[in-house]
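Please go over the structures that come below.
Derivation of every value follows stated rules applied to the coordinates shown; laboratory data play no part. Just so you know, these numbers come straight off a predicted model, no measurement behind them. Cβ atoms are built from the backbone, for glycine too; each structure is taken alone.
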Structure I
Amino acid sequence: MGFYSPATLIHEAKRHGVEVRPPCLHSGDWECTAETAAPLTAELQTAQRRFVREGPPAAYPRPALRVGWRFVRGISERALESLRGARVAAPFTSIADVTSRARLTRSEVNLLAQAGAFSVWEPDRRKAAWEALRATNDTLPLAPAHRTPHNPVPLTRDELIQLDYYATGVTVHGHPMMAYRDRLKAQAVKDSRELERMGNRKDVSVAGLVVIRQRPHTANGTLFLLLEDEHGFINVVVRKDDVEPNEEVVKRAQFVLVHGHVSREGDALSVVGHEFIALEAEALTQQSRDFR
C-alpha cells in the first residue's frame, strides 16, 4: 500500500465520506472490491460536505469499499485459494457451508470469525467462532457432548476496534483515539480539527497514534512524526536537540502526547514539540511506517 498503512488509508477514506465495509464471506472476495453503496447516513453527509466544494453531496455516493479476505491476519494462501474455488462454484450460504466446502481448519475459521467475516450470518464474532468450530467437528477436552447456548456480552465499540486491528490490521468501527478523547479533553489536549483553528506560535497540547516517523538526512537531525486521530493528521516536529533525550518516546511509543507550539508557514501546519510523553493506551498490533 506504499507510504501509508492500509489502516491509515481506510481512516482517511472514511473521513472523506467513503463507506468502508469489513471482510465478508458472503459478499466479498479475497481482494478488496467495490459494492453498491447504501444511502448516505448523516455522518457520511457531514464528511462529504467537508471535502466536496461544489454542490451538495449525492444521495448515493461513490461505491462502498469491501475489505478483502486476504487482510485477515494469519490466513494461509491455501485457505484463500480454497475459499476462492468454493465461492466460484457457488455462493456461500452459511458458516457451516463455508467451513465444509472450503475445508477450513479450526485455526482458519477462528481467524475469519475474529475478523467478522461471518457477520452476515452471525453478527457476534464469538458466537460465529463457536458455530464455525462446531462445523469443523471441533472437540475440546471436557467439552459437553450436547449443544450448549453461548451468549457472550456484546463487544463494545472500543473492543471491536482493538479486535479489528488484531484480526486484520484495519477497522471500520472508529479510530483508537476515540477511547481516550474524553480523558484528553479534560487535560485541554486538542484534536487535529481543533488544531486547525489555532493561531501561529500558540501553546498547544496534542496527542495521537504515530503512523509515520521520518528523519531524512537533509533535515539535519530533525525527526518528524505524523500523528493520526479520529479527525485527521497532526504533523509534529522534534528538533535535533530533543530527539535523544526523548528517544524512547519519539522513536518507539505507539501513542504520543506532545506539548509544544503551533507553527504555520503558508498552508503548512505543524506542532513544534518541547515535551513528549508516551500516552497510556491499549497497545495495537500495528507498527508505524518509519523512513529515513
Structure II
Amino acid sequence: MKKKILVILILAMAFSTAGMLAPVGAQELGGSFAMTPAGKISLGLRADWMARQKLKDSDMKVTLSNQEVSFHETARLTGLKLENDYYLALNGAYGIADWLNIFAQAGLVDGGELKMDGAEAKLGSNLFWAVGAKVRPFESKNGLGLIISARYMRYDDREVKDWKINGSGPSDLYGFSTDDEVKYWQIDAGATVYWKMGKVIPYVGAAYTYSEMQYDGTWRNSANGAAVYYDAKFKNKDQYLALAGVDILLGRDLRLNLHGAFGGRTQAGVGLSYDF
C-alpha cells in the first residue's frame, strides 16, 4: 500500500509539472512499447506538444447576408496549418492478454493556432478524448519485438478566436465580431520495432495518419446588421509519420516514456505510467 501511495504522489507531481515538460516531450500512438500484463490496469499522465501539422488547401463556403439579401460565394484557402497544440492527458490501459491491450485517454488541449495565407487565429482550451488498442505479434528471446497500434482522437466545439487578417483583427478592419468553432478528429495506425537494453528500451516505427477539422463561423456587424457565415472542412496534407522513442524502467511497474513523431505531424511528448 505504501508503494502505491508513493506512485500516486509521483504521478501527481508529474501532472503538476506537465506544462513545463510539454515542449521537450508527441501525442503518442498507443503509448510506448510496454504492454500492460493480462488482467492488470495501467494508469499514467502525459504532456505532449504538437508543433505543426500541414493541412490541404480547402474551399470555404461563404454566405453574405444583409437586410434579407443573401449572396453565396466560395473562397479558396491556402497555406493552412495547425500549430503549437499542447495536450495534457490521463491515460488508462487494460491488459486483455499479455499481447493485447486496449486504452483510453482524456484531457485538455490548449494553445493551438490555426494559420493560413494572410490570416491566423488562436484556438481556445478544450477537452479531448481518445481510444485505441495495441497488439504485440512477437517478442524474441533477445528482447526484439514488434507493436502494432491504432488510435482515434477527437474534440468538439473548440473556440476559434483572436483572428488577425494581415496583422489586424476583423473588428478593427470591418467592425465584425466573431463566433467560430472547430471540430476535429484524427485516426492513426502504425507499427514500431523495439529492442531491450536493460532498463532502457528504444524503439522506431512508422504510421499512417488521417485527420479532419470542421470549421463553422459567423461574423456579425452590429452597426449595419450584416452577417457572414463560413463553413469549411480541412484535411491533413501529409499522411505518413516516422516514430521514435525510448522507455526507461524506473521500477518494476513504473516507467518513463519519451516519444517523437515526424513527417505528417511534428510532435514530441513525455509520459509516466504505473501498472496496478
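When FRET efficiency 1/(1 + (r/R0)^6) of positions 68 and 204 (r between Cβ atoms, R0 = 35 Å, to 0.05) is computed across structures I, II, the figure 0.35 traces back to I. I, II: which one has helix-only ellipticity at 222 nm (-39500 (n - 2.57) for each DSSP H run of 4 or more, over all residues; to 500), as calculated, at -8500? Source structure: I.
Supply the structure label, taken from I, II, corresponding to distance in nm of label points 7 Å out along Cα→Cβ at positions 180 and 228 with the calculated value 1.0.
Working: I: 1.5; II: 1.0.
Answer for the origin of the read-out: II.
State the single structure among I, II that was used to calculate FRET efficiency 1/(1 + (r/R0)^6) of positions 116 and 260 (r between Cβ atoms, R0 = 30 Å, to 0.05), giving 0.70. Label of the source structure: II.
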